[in-house]
Structure 1
Amino acid sequence: MTNIKNKPEIVFMGTPLFAAGILSLLTERDYVVKGVVTAPDKPAGRGMAARPSAVKNTALQKSIQVLQPESLKDPSFLEVLRQWNATVFVVVAFRMLPRCVWKMPSCGCFNLHASLLPQYRGAAPINHAIMNGEEETGLTTFLIDDHMDTGAILLQVPVVIEPLDDAGSLHDKLMDAGGPLVAKTIDGLFSGTLKATPQPLVSKEDLKTAPKITRDICRIDWTQNPVRIANLIRGLSPVPAAFATLKKGDILQDVKIFRALPELVTHREMPGTIVTDGKKILKVACREGFLHILEIQAPGKKRLNIPAFLAGFRNAGNAIFQ
């Protein structure tokens, strides 16, 4: 007699905290996770000791078998994957899969992406949505194909971006909403009730992308208007954080800025000029206004609010941001 599975058996693929949160919810809901695929341990910290991914830590806590292949085409890895004989592969914040992997499960291989596709395809959708001043983003589950984030859509859910949300708070909101969406997608694929639809066609001019965050993206340009700069700071906080070079006399230091508010006003100050009362206020001139800095961090120091920062930074009015 043929053995017919009465519930979906899953292979979960992912690496960072966002993916670990989804994996935790699936195990809490008693989904059968046959195994986890995640990135190899990477050296980190002062001692450069090998550090496991958040997904690996979660899997080990749940006594789930873990694979960490250097290559997703490695024959020994593929053989173990076949032996797991899972019905669905779930991919969250992982690398692109070769066809030999995503074609394997009988009920499909899908990805959870932190945007409303086709908008914000790429590695950093959470960051770029806030940086662009969006008021709404969302989550999409879609079938994986040969290209990046282009597969047919299974389910979507919108998520509001509040005015004070930063990348950290939006990450958590999307992670909380992502677990139930992934569970619903698994159930729909396994039951055969969920049908995929091609992604809408969007012109190149209207398509917003979410490339990997680089150091150049993180540098503040004081010739921009304050709303754009404030959104950049929100979109990069708490990590990797926007930064600017602070010059005081002959001393130059790159400082990270975590929270700021824009002020739209006409003025004659040069971009980067600091205006401060030396006690509670530190604002920086930019095009069409000022940026009020609320939290800042100097190299090797703690993250501080502005009153605490100014208490240890005398004559701030003599400094300038470059």
Structure 2
Amino acid sequence: MRALVSEQGAVRLDHHWPEPDPVGDQVLVRPTRLGVTPADLRAVRAGRFSGVLGSEFVGVVEKLGPDAAGQDHLLNKRVVGSPLIVCGECDLCQRGLSQHCRAGKVIGRDGADGCFAERFAIGVRQIAPVPDGVDDDAALFAGCVARAMHAARRVRIEGKPYVTVLGDTPLALIAAQIMTSLNGSVRCLGDRPAAYGLCEKWGVKHRHIREVGLRHDQDIVIDCADDRPEFGDLALGLVRPRGKIVLMSAGAGPKLDPHEIIEHEVEVYGVASGNPCEGLAELAKGALDVVSLISRRVRLVDGLSVLRAAAEAEQLKVVIDP
């Protein structure tokens, strides 16, 4: 089968990659949509991962592993999944904090093959069935939606707080929609022209990062910039004393001066992930516009050009149609 494979930073389309046979509680999935994420690009640049790339998918379950007994209802069903492989046995997993599993690995970057292939195997505990009312394009964003919802819970959107979202990535634009739906007075700061029209359609303010004064007047600042160091010094300049900063970028991230955090008594939250089931339930309501975030479609057979397309600054979301 074909698979997009990284070998110590060199990426190739392998036409003869062995099809996995699900073991233990794994299932075999045939992807119908694949999403390229900033983390995929970082995995390639880091040059330390060898194996199949990819961590974001919608697919159909075609086969169950020997320990996935009782999961027959999943056969031929559409699913999305969490990229995190957890042990289920450590103290954090036992306390309901499996997203922080001490032995956790992420598919497509931590020594575990990912989903950029014609078939891939994944643990049954990592997947969630897609409701009939959610199409494949929308379901691909379940993880992002879940993460943004988790961020909203961490900071407790109450009253009508002033919220600034740093970045105009898909995660940032989804977070802006969710915070707006919770009665936040939201603005997005970025520099991608494609985001301006979307924010206008959604009734979300969008400003260029160079047009904003650092007045320490925002109740909540959410960093979703991802690998954009020019956003790094904005968060502390925007947030008010005793305000909240939410860190959601896994790349360069903001530069937070501990002295300023202490001086202004700023609360800082990290948000790593959310529950895909919650993301799917929110998408099923039909209130979020995520499909408009897809800026380009490519084919798996395009090989390395898939990653080149995703690295283009003007692209919001590159989707692979296997």
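From which structure (1, 2) was FRET efficiency 1/(1 + (r/R0)^6) of positions 171 and 307 (r between Cβ atoms, R0 = 30 Å, to 0.05) calculated, if the value obtained is 0.95?
It was calculated from structure 2.
Given a value of 0.10 for FRET efficiency 1/(1 + (r/R0)^6) of positions 11 and 155 (r between Cβ atoms, R0 = 25 Å, to 0.05), point me to the structure among 1, 2 it was derived from.
Derived from 2, not from the others.
If we compute FRET efficiency 1/(1 + (r/R0)^6) of positions 267 and 283 (r between Cβ atoms, R0 = 25 Å, to 0.05) for structures 1, 2, which one ends up with the highest value?
Details: 1: 1.00; 2: 0.30.
Biggest value here belongs to 1.
By the measure relative contact order in percent (Cα under 8 Å, 6 or more apart), tell me the structure among 1, 2 with the highest figure.
By relative contact order in percent (Cα under 8 Å, 6 or more apart), the leading structure of 1, 2 is 2.
Output the label of whichever structure in 1, 2 has the greatest value of distance in nm of label points 7 Å out along Cα→Cβ at positions 43 and 179.
On the way: 1: 3.6; 2: 2.9.
Once distance in nm of label points 7 Å out along Cα→Cβ at positions 43 and 179 is tallied for 1, 2, the winner is 1.
Which structure, out of 1, 2, was volume of the Cα convex hull per residue in Å³ derived from, given a value of 132? Could the numbers behind the result be given before it?
Values: 1: 158; 2: 132.
This figure was derived from 2.
Only the coordinates and a few stated rules stand behind these numbers; no lab work does. In this text, all values refer to a predicted model and were calculated from it rather than measured experimentally. Cβ atoms are built from the backbone, for glycine too; each structure is taken alone.
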